[in-house]
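Quick heads-up: structures coming right below.
Please treat every number below as a calculation from the coordinates, not as lab data. Model, not experiment: these values are computed from the prediction. Cβ atoms are built from the backbone, for glycine too; each structure is taken alone.
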Structure P
Amino acid sequence: MAAIKKVGRNGQISLGKKYAGKMVMLDQMEEGVWVVKIGRFVPDSEKWLYARGQEEKLEEAIKWAEENPAKETDLEVLEARIK
């Protein structure tokens, strides 16, 4: 369904309240032609989480963390191990 919208003075257009707060991807196909896609997007800093083979490693790390609760570090013992 096509719709005619006017770009405001601030450079914005409204897609309507139905899409308020949603993430969108804007893809400029050519000058004056835009494709708008609604979706969920992964920040660049988190893309490694979705790389092939990472799910197994993450599950293994979570299991290890559950079986090895955090404990306070004795800095003197740690310093002695470093030297």
Structure Q
Amino acid sequence: MQDTATLKKHAALFDEMGAALGLDLQQQAIDGGLPRDEISEAVLRCTKCAHPEQCASLLAVSSPQPVGPPDYCRNLDLLTYLGEQGR
């Protein structure tokens, strides 16, 4: 089981990556487009990533273009799918 600090860190990374892609993950959850179970699974997948500091650094860079998830992102498919659904 993951400790609370790790879960919070990776939940924030997942949310920030969504925001960097122009996604409002919270609103998608409220609207039913992103079930809570899927959010939980996404956070757990994120905790297994070997590159959270690289991800945080990528997200910290200010850019006029939305940042895409890196190739190593364990939630790449989900975030790409959600982005396509929002178009």
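If mean count of other Cβ atoms within 10 Å over residues 34-41 is computed to be 13.2, which of P, Q is the source? Traced to structure Q.
Work out the source of 34, 30, 18 here, i.e. which of P, Q gives that when Cα extents along the principal axes in Å is computed. This value belongs to structure Q. For relative contact order in percent (Cα under 8 Å, 6 or more apart), the highest value in the series P, Q is held by structure Q. For the read-out helix-only ellipticity at 222 nm (-39500 (n - 2.57) for each DSSP H run of 4 or more, over all residues; to 500), a value of -8000 was computed from one structure; give its label from P, Q. This figure was derived from P.
If distance in nm of label points 7 Å out along Cα→Cβ at positions 2 and 74 is computed to be 0.7, which of P, Q is the source? The structure behind it is Q.
When mean count of other Cβ atoms within 10 Å over residues 18-25 is calculated, the result is 17.1; to which of the structures P, Q does this value belong? Among P, Q, the structure yielding 17.1 for mean count of other Cβ atoms within 10 Å over residues 18-25 is Q.
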